[in-house]
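The structures considered in this document are given below.
Each reported figure results from applying straightforward, stated rules to the coordinates on display, with no laboratory input. Since we're looking at a predicted model, the values are computed, not measured. Cβ atoms are built from the backbone, for glycine too; each structure is taken alone.
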Structure I
Amino acid sequence: MNLGGGVHLTYCSNIHPGESWAEVRANLGRHVVAVRDRLMPEGDFGVGLRLSARAAAELAAPAVLDEFRDFLRRSRMYVFTLNGFPYGTFHGTRVKEDVYLPDWRDAERLRYTNLLADLLAELLPADPAIEGSVSTVPGAFKPALGGPRDVAAMVELLLQHVAHLVALRARTGRLITLALEPEPHCFLETIDEVVDFFGRELHGAAAVQRTMALTGLDRGAAARALHEHLGVCLDLCHAAVEFEDAADCIERLADAGIRVLKMQISAGLRLPALDAEALAALRRFQDPVYLHQVVQRTPGGLVRFADLPEAFASLDGPAADREWRVHFHVPIFLDRLAPFASTQSFIREVLAIQRAAPVSTHLEVETYTWDVLPEPFRSGPVDEAVARELAWVRTELSA
């Protein structure tokens, strides 16, 4: 939905299981329409569309794309952002670290992301002021990387994608951007790593020179293209789990000239102390589908675990001097999930900054874990819960 001032709010359709275009299309007609009706009896509703590689290929057929554009017009909807993070199956089977594959070392990730950009350019509303954003994996899963050669491979494919976006803009007049999404235990994990990587590898002289060669742009235009087309998707759950400071991380990204192309509004779990009751309750959040990275704060600093089982294995009993934050998306309207809390306070801090001056023009609620969330913490039908999340964000932004 258009919140004014060029800011758009939606939720990500990846919460609805579906890998084929037929399944995605059915979800839009059933769930997204239902959410729209709860929130907006009038006006157009923005869609955060998740397309697997299979769904994207099927949507690219001209007749299918025409039908979808007609559906959007009839349904008072518009697409302004795509989730290009999960390439393949995202629900109902083991995802874990495979969610990052193919990563940005693999030409298939480039091919898939180029297609998403092409589709988004076709789907954007007519208003030329509306940019399109595609969120993507944070390079790769950190344990999978082998060293500088892997980093160089990722940089090369990202620069090739920028060249594709430059050509797409020349052909269509639409600005499509790629938002790398920092996540715990990934190549881009912290704001420190993001600022360093962009400064050295994506905004540096070598990147500008390579972009000039790929696009034919002069030096100034190539440098601008890198800043315009590449940025980050700031997932608030991920940042809170990493114990980032809300104001500091936003300020540092701005100072580094890194655009927050999309903000994903999500909350994780917070255990201020590792008491027996909280640890017992947390075991219910282990599931065989998704990674639930844990960051532990101790008097000696931060310790990171790739998943809940590794974190539990590190314990020798309850510990009052440790705090855990867990990458498990929980409803953003819940501050407490007894016997522990959520990272909702971090969201409130960031939305207060957004309210004063937009950090990002693309805001997307992304609680994708409804089907694995322990029963006591579910809140009615998913359409009702999503509408409640979006209404909560609107209230925070208008406070």
Structure II
Amino acid sequence: MTRRLLICALFIALCGCAMEDATEQPSAVGPTERVYATFEHPATRTYLDEDNRLYWHAEDAISFFRGVSTNIRYTFEGTTGDREGSFVRDDASTATGATLDRSYALYPYAPSTAISYTGSIAYTLPASQQYAAGTFSRGVNVMMAATDNTSEVLSFKNCGGYLRLRLYGTDVAIRSVTLKGNMSEPLSGAATFSMGSDGLPAVAMGATAASSVTIECDEVLTLGTSAEDATSLLFVIPPTTFNEGFTITITDDQGRTFTKATTKRVAIERNMIQPMAAFEVIFEEIPAANPFSEIKGTWALTSWRGATPSFKVYMDISDGGNITLWQKMTTRAWERYDSTATIDKNVISGTYSDGVAWSANYSIAIAGDTMTWTDTVDSTDVSVYTRTELPNDLPTDESNATRAATAERFL
């Protein structure tokens, strides 16, 4: 018996799409032990090009409900690249459960897949799909078949539709791409699959279904550099109409995100590929972390070398590294010193405005409103500061501050 095979969708290492006649015959083994799998004839041109076909993979398996509600695993007994072939039953135990008027199958197999007495199959659509060059990953293209209880032939039909994105950018390497409808349309999670009177499968998403699906890259994916050589990614999703469009969020290898949205109505139909125009991905540079962001503000010295100091010191630290120091150490009036500081690997060093370097460099530790500076050479020189408001009598200009001829600077 000759079967002409043709499938819409695409996968280089999965299920099959044939445009030529198949001549392999179903096995003579009993109908409960082995079934023969074919694919539907597409009504429209939905493949990417005439050379893209879908294939079975040697590790493929289906859930088969042979006239009863027991989920029996059947495994493909052909080789990767076959476009049709037999599935053999893994479990030889007797199938039990409610009697069904027909036999049903769902690809891919999952132990949790269950069927109702009306023939509706419960299956969970994954929220994560792995990137596969030019196509979709194995096991995400859900297919369903229904036949009478005496037939050994299963004609699988695609349940979902396909959204193809084309991305490009200069020196852009990405980790993931997430699709979400602007009206939070359900795209993954709990779903029910049923075969209509027209012989075509239908998908109903459950109340707990998620509103996004992500293509993950096992390795960093470097995008093409122009619209002509844009990198193609293919989402497999339930038939969905995005009445208000959808949003794409792309994450690169540095953790940055790029968002692209459309507000136009986009319909994803069963067994159809919806292509989108190529677009450029441009990530903004991540600004270098400001080392002074945590310590900026005004501080009072509250402990020095393990004791309460007999003198007073206040500091004002800007987020640009400018530090103003007020001290009463050997004088009755405030002395003021302005410095410019830098922080490298949590060690702060500075130079006063008159060109004199601080007497030491300090490692910094901060916890809430307390900041501790420890001399990197003399570990007993520990200064503890507490966030505070500055006194009103501090000089506002360095030139107005009192200077002792041999004043000792605290830093």
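Annotations
- For 229 (volume of the Cα convex hull per residue in Å³, calculated) the corresponding structure among I, II: II
- Test item: semi-axes √(5λ) of the Cα gyration tensor in Å, for residues 86-157 alone calculated as 26, 17, 9, pick one of I, II: I
- Mean count of other Cβ atoms within 10 Å over residues 134-141 from the coordinates reads 25.5; which among I, II: I
- When distance in nm of label points 7 Å out along Cα→Cβ at positions 190 and 294 is calculated for each of I, II, the greatest value falls to II.
- Entry that produces -12500 once helix-only ellipticity at 222 nm (-39500 (n - 2.57) for each DSSP H run of 4 or more, over all residues; to 500) is calculated, selected from I, II: I
- Comparing relative contact order in percent (Cα under 8 Å, 6 or more apart) across structures I, II, the highest figure is found for I.
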